[in-house]
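Multiple structures follow.
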Structure I
Amino acid sequence: MPAYRGLYAAAIPPIFAAFFASSPYLATGPTALTALLTAGALTSIALPASAEYVLLGILLALIVGAIRVAVGMLRAGGLAYLVSQPVVIGFTSGAAVLIMASQLPSVLGVKPPTADVLPAALWVLTHPEHWRAASLLLSAITLALVFGSRKINPLIPGVLLATVAGIAYVRVLGYDAPVIGAIPLEVPTLSLNLPWASLPALFIPGLMIAIIGFVESSSIARTYAALDRKMWNPNREFISQGVANIGSAIAGGFPVDGSFSRSALNRMAGARTRWSGLVAGVAALAFLPFAFVLESLPKAVLGAIVIGAVASLIRWRPFLEFWRLAKLQFLTAGAAFALTLALSPRIEQAALISILISIGIHLWRELRLDVQIWTEGDELHFKPYGVLWFATAARLEEFFLARLGQSDARRLVLHLGGLGRIDVTGALILRELIRDAKKAGLVVELRDVPPHAQNRVQIIMAETE
């Protein structure tokens, strides 16, 4: 997207979001992850930086906004929890690698022969003879200012200092590498003259951005709600972020989300209510008439700022924790990471496949029902472990019939404390098993009935009398 469109996406959305937000700190605007998802969705159907590409970005923001508002209005904010932590860690780490790789040509002042992110980054790294010394110097200074300011005091505006330093360098010493260039001083307006024919092609990417992007926003809101011991409302936050994206479309921007770094800065700066987002948006809006000062900002500085912003998204420690705690979850995170790199730029496909893998693993686990069987005198004991639902009820029946025919017990004891849930089908199968046992002359006793199933179990026991 033309760089100045980012100013629109930084100014209008937080103003819109402030009227509906439940978190007092959540700062809305362009984020690296959402930008990468947007690029993946648009690059395959339009030429980057073209007029059509810009219009598609506006339409995508409108789609994301409409989906989020609908989710919030339907009170279905729990959809965000369908994305498991291994998927989030693997996907965001892979996306961060792609984002950093995409900025290497700008950081080193090189124009690679290909537009594909990873091949381009590899070509740049293996051809140091094309690197520009001035770009490398500015990038190093930018990273030093960004990371150094964070260590000294997070409230020190390292990004702003780097921006001023980059512009000063160009104006004083000159610079022969790419800069941002002309920034038109136009007033953001919504046009309905959008490429509506592309709506079907953008719906799935829009849905993935709406859900995946909200995971970061909800994580921010939950974290600070816990620290402040205050409630937050995911449905309101879905509406807030949806309205923010509609605002971005009105402004001629692209999909936006909550930013962890800006939200943390917002909180440290003393924000107390959701109106802090409105103040930030108004301040950005007031800057727009003076945005021409950024025209000489080197893209090397901008690229280094992006790298500094996303470096923390690459997290290797959780992978080690997944390996230690649950190998399957480690494999899920690894698959999400690998798919994100392999399917670039269509990383929304990687996110969708990773979510399906995660759900598939969960269902596979839910299909497992273990049964512990033992005898004590004339008592036959059954203790199932897992979830007794329509997909596992038949397995319990198999265990029961196989063992009942081999036993001369006079009493059957069913221990239900190992069951996490009993659905209607499971309860009906349990009723039939109890009936069969009684017909076979056994006295049936139930023990450790889970609280959630007590009413249902009492009904089926009464029906077997």
Structure II
Amino acid sequence: MSAPRVLILGGGPAGVAVAWQLHRTGKGRAIVLEQRDDVGGNAGSFVLDGVPVDYGSHRLHPSCRPDILTDIRTLLGSDLVGRPRHGRIRLRNRWVHFPIRPLDVMSLPLSFGFGVAADSMRKIVARAQDGTTATFASILEHGLGKTICCDFYFPYARKIWGVAPEHLSAVQARRRVSASSLRKILAKTLHLLPGLKAPDAGRFFYPRQGYGQISQAIAAAARESGAEIRLNTRVRRVALSDPHRIEVEGPTGLEVIEAEHVWSTIPVTRFARLLDPPAPAEVEEACERVRFRAMVLIYLVLAQSRFTAFDAHYFPGPDIRLTRLSEPKNYSGRSDPPNRTVLCGELPCAVGDEVWNADDAQLGDLVRESLTRCGLSIEVPVERVVTKRLAAAYPIYDRGYEEHFERLDGWLGRLERVLSFGRQGLFAHDNTHHTLAMAYAAVDCLETNGHFDWGRWRDYRAQFELHVVED
């Protein structure tokens, strides 16, 4: 009996990793369908005027599962380099190193330090929270105090998700903020002290050719193992039958592909709308209530070798419209090309709003004006402005979203030989190393006879719920 054919929607890290693992273990024959011209998805890369750049800011964290990290190291070899974290945050018109180092605390405004100290004292004498429903705002304010919340997390939340902190689910705080208490912040800071510093504290891994090199290397290994990866291909419909019939449109036109299993890593709401028979009305309604935040990425090509020494700048305050500015050459440590660098500004928005519809010149001016306002004026020619748009950059955990997602997720879970997983497939904020762990888990649940072990998958899903995003 031959291994079952598994059709995989989406060529991001999870999609290509599943394809590789299916062929590596002999459990399936994979076909990956990716609508872009390269793999990697939102964790992909492209070359802009000789500089490898990413779709935003990405790092491979040392907390990656050891066996997965070993696989990546084997595939990338010397191209996977260890790098020190060297970013900074703008707080009260001052720059503070990020991650915060012990001595950096001295550079904070006194008013900020006194505020944090006062919040700490209040926590010592504070009563337990009352019985009101917890939110992102209440969880963080209880754990961190008003000063840190009002200066950093709350304005940043409004910019990233477009929602007031009190209207976000408490899950957003638990899954998205790793240092959700003053004690955790202190512990992370102390771990950077000499003698207390963990070997990988304040460091990350990054490929020399851009973050997308991880997905590209995995995809190459998958192809070599026998997997098929089709680029520039869109899925039009997934007819659920035995076998499933998937209508796709690619470079050669329309085609129908048959597969025993359909596994999707694309946004869960988009996947649900592709299925035929269509979802019942209550699931369609849930799709409307499960929302993703969009983002425009604005790249400025500068005629200089380096803009700053920092890999990323964070802008929590409402006076700067960007949330983050990254300089890809500082992630990889590259020195080439010698007289050119690229900046990437991140601007969350909604699909179809004025930011989404703005032209490149307008968005380039927005970045320049933002940097000038915070003392980072661009003094050299801007050779080019390029923009990229991500329709599903972040899941938005509105208060009460859990009910709607569970209805959608539960319906998908009852379909025969259908699986939704990965960052967008499970509506999760997770890092790349988390999504790779999901891919490995999915293949582990597929038995050699083609049966999928849903009990084991539920156990893995419980582990996924413990994932906390690392910034």
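Readers should treat all values here as calculations from the given coordinates under stated rules, not as data from a laboratory. What you see is a predicted model; the values in this text were computed from it and never measured. Cβ atoms are built from the backbone, for glycine too; each structure is taken alone.
Here distance in nm of label points 7 Å out along Cα→Cβ at positions 66 and 282 was calculated and came to 4.6; which of the structures I, II was it taken from? Present the calculation step by step, with values, prior to reporting the outcome.
On the way: I: 3.2; II: 4.6.
Label of the source structure: II.
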**Q.** mean count of other Cβ atoms within 10 Å over residues 234-241 - structure with the largest value, from I, II
**A.** I
(Q) Starting from the value 70, 59, 48: which structure in I, II was Cα extents along the principal axes in Å calculated from? (A) II
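If helix-only ellipticity at 222 nm (-39500 (n - 2.57) for each DSSP H run of 4 or more, over all residues; to 500) comes out at -20000 when worked out from the coordinates, which of I, II was used? The partial results should precede the final answer.
On the way: I: -20000; II: -10500.
Only one of I, II returns -20000 for helix-only ellipticity at 222 nm (-39500 (n - 2.57) for each DSSP H run of 4 or more, over all residues; to 500), namely I.
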Q | Structure responsible for 27, with relative contact order in percent (Cα under 8 Å, 6 or more apart) calculated and labels I, II on offer | A | I
**Q.** Value 3.8, calculated as distance in nm of label points 7 Å out along Cα→Cβ at positions 82 and 226, assigned to which of I, II
**A.** II
